[in-house]
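Each reported figure results from applying straightforward, stated rules to the coordinates on display, with no laboratory input. Quick caveat: nothing in here was measured; it's all calculated off a predicted structure. Cβ atoms are built from the backbone, for glycine too; each structure is taken alone.
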Structure I
Amino acid sequence: MSERIEWGQVRVIAAKEFRDRIRNRWLLAVALIFALFALAIAWFGSAQQGEVGFRGIDVTVASLVSLVIYLLPLIALILGYDAIVGERERGSLELMLSMPITRFEILLGKYLGLAAALATSTAIGFGAGLLPMSAELTVSDGYHYAGFVASAVLLGLAFLSISMLVSVIALDRVRASGVAIALWFFFVLIFDLLLMGALVLSQGTLGSSVFAALLMLNPADVFRLLNIFSSEQVQHMYGLATVMPAGLTSPSVLLAIMLAWIVVPFTLATWRFK
């Protein structure tokens with residue numbers, strides 16, 4: 001028989017995690033970083049072509065995708081790597097477990113609180129960054145940009161789930177932080193290099209279906225594809241339309257894969273924590 005979840009206790013833990021991020025100005029700092037980068041890229045993104053000014057939402061989103069892939073996974077991993085192992089080292093985890101609260105409620109509450117802080121700072125930051133140019137945006141542009149921000153939030157939640165798994169498995173905070181940084185290097189910097197190397201070494205024998213399937217093993221690449229195939233102009237910038245099979249270019253399929261990257265690591269973290 002499955003455990004009954006006491007949502008009141010989950011809300012208390014989630015609210016504490018969220019308040020802690022507001023109190024230490026973490027939320028404000030991340031929102032400010034995203035706002036400044038979004039404004040700078042939207043206004044100066046075409047400076048290398050000798051032009052300054054807003055050049056359209058497609059060009060802006062294409063530039064912001066690369067920024068998000070570098071920054072957001074790192075922020076999410078740093079945010080959650082000590083969620084459990086930190087409590088264990090401080091001795092507060094034993095106190096929490098001595099109370100009438102389950103391990104799943106603790107883990108879920110912490111995840112939801114951190115997720116709320118990450119999602120809020122991301123949405124506010126990117127929203128404020130493009131606010132000065134809102135008069136130049138059409139309704140279609142607004143929907144496109146909102147979709148980009150939503151996909152960025154999902155990317156952050158995926159890496160937050162991964163960081164929670166690291167926090168549950170790690171023996172101490174030092175090792176947890178090391179693993180978190182190593183995972184950032186792997187997913188953001190190394191994974192695509194290895195994939196390109198395998199593609200070159202295979203001399204064309206690695207089919208497009210296999211290549212596309214391997215891309216799904218990296219949430220950062222799933223995020224990139226979600227935004228590439230949301231606009232024909234962005235597709236031409238990246239040139240992936242001819243490589244990807246039609247079945248994996250559907251936003252609904254890519255969204256489902258991104259959701260799996262959120263659910264699976266958190267499920268593994270729950271199993272290990274229990």
Structure II
Amino acid sequence: MTIGIVGTGLIGASVGMGLKAKGHRVIGYDLSTENTDIALRRYAIDEAVSLSEASGADVVFVAVPPAATVAVLDQVYAFRAPETLVTDTASIKADVVAWGADKEWFVASHPMAGHEKGGPKFASNWLFRGAKWIICPGAAPASLMAKLESVVKELDALPVRLSASEHDRTAAILSHLPHVLAGLLLETGAQLESTEASGGSWKDLTRVGGVDPDLWTQILLGNRTEITSVLEGYAARLTELNQMIASGDKKGIEAWLKAMAKLKGKQK
């Protein structure tokens with residue numbers, strides 16, 4: 001099977017690496033020739049091609065920034081061969097699913113995986129190993145959904161079906177909120193002359209803070225309805241916890257921590 005990658009950054013190049021390792025031919029297109037050159041050198045793609053050529057593969061992954069996804073999908077879908085399956089990897093799904101509402105050869109998707117460093121030089125064929133790969137049902141028939149799920153499994157990812165609204169709410173809590181909190185922690189830590197005394201928890205919690213400002217501006221604005229709702233609830237709960245600590249509410253704090261320990265135990 002020939003796989004087309006449109007956008008050979010971290011995600012696109014990692015898809016290419018993973019599927020090349022499974023024996024597929026991978027062709028790639030990127031506006032940045034530097035990206036395609038790196039992708040070629042790192043064996044993420046077999047050949048750098050034009051957008052129209054990449055769009056005619058058996059399965060095409062559009063892995064471009066969220067703000068550009070719909071516009072690029074328009075071009076890819078116009079160039080696609082009669083039986084080309086097109087998917088995307090955008091981290092916000094409402095607009096993409098709306099765009100694909102009448103397109104039977106398109107399936108919206110999003111891998112819940114990434115890296116604090118971007119670009120094809122940090123791509124790997126194991127990036128998606130054990131990760132959830134969200135697939136949003138649309139106009140595509142069940143056979144095409146199953147085809148994409150089969151390809152995703154070749155990347156050692158776990159396909160999960162969610163509606164666009166479920167995805168965007170889930171992403172706001174599990175992905176977007178942690179990035180916001182990491183940034184706020186870095187901002188708070190800047191009050192100190194040095195963070196050399198920090199331990200593992202600080203490093204773990206701030207790892208993604210400030211990553212790729214251009215991309216994350218697009219994500220935060222693109223999913224702003226869900227993110228602002230989540231942040232408002234978080235802020236209200238933070239105020240309650242602050243009040244418990246300030247008033248010395250030992251029982252309340254202990255009860256909260258025990259409840260969190262139970263939630264931690266239930267996590268998969």
* **Winner on mean count of other Cβ atoms within 10 Å over residues 30-37 once structures I, II are ranked, highest first** => I
* Structure fact -> From the coordinates of one of I, II, mean count of other Cβ atoms within 10 Å over residues 110-117 came out at 21.5; that one is structure I
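If you work out FRET efficiency 1/(1 + (r/R0)^6) of positions 6 and 134 (r between Cβ atoms, R0 = 25 Å, to 0.05) for I, II, which one comes out largest? Can you show the working numbers first?
Numbers: I: 0.05; II: 0.85.
Largest value of FRET efficiency 1/(1 + (r/R0)^6) of positions 6 and 134 (r between Cβ atoms, R0 = 25 Å, to 0.05): II.
So FRET efficiency 1/(1 + (r/R0)^6) of positions 22 and 190 (r between Cβ atoms, R0 = 35 Å, to 0.05), computed for just one structure, reads 0.50; which one of I, II is that? Please report the intermediate quantities before stating the final value.
Values: I: 0.50; II: 0.20.
Among I, II, the structure yielding 0.50 for FRET efficiency 1/(1 + (r/R0)^6) of positions 22 and 190 (r between Cβ atoms, R0 = 35 Å, to 0.05) is I.
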* relative contact order in percent (Cα under 8 Å, 6 or more apart) - structure with the largest value, from I, II -> I
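Given a computed value of -15500 for helix-only ellipticity at 222 nm (-39500 (n - 2.57) for each DSSP H run of 4 or more, over all residues; to 500), which structure among I, II does it belong to? Show your work: numbers first, answer last.
Values: I: -24500; II: -15500.
Label of the source structure: II.
One of I, II was used to compute log10 I(q)/I(0) by the Debye sum over Cα atoms at q = 0.20, 0.24, 0.34 Å⁻¹, for residues 38-77 alone, and the answer was -0.58, -0.74, -1.09. Which one was it?
Values: I: -0.58, -0.74, -1.09; II: -0.69, -0.91, -1.13.
That value comes from structure I.
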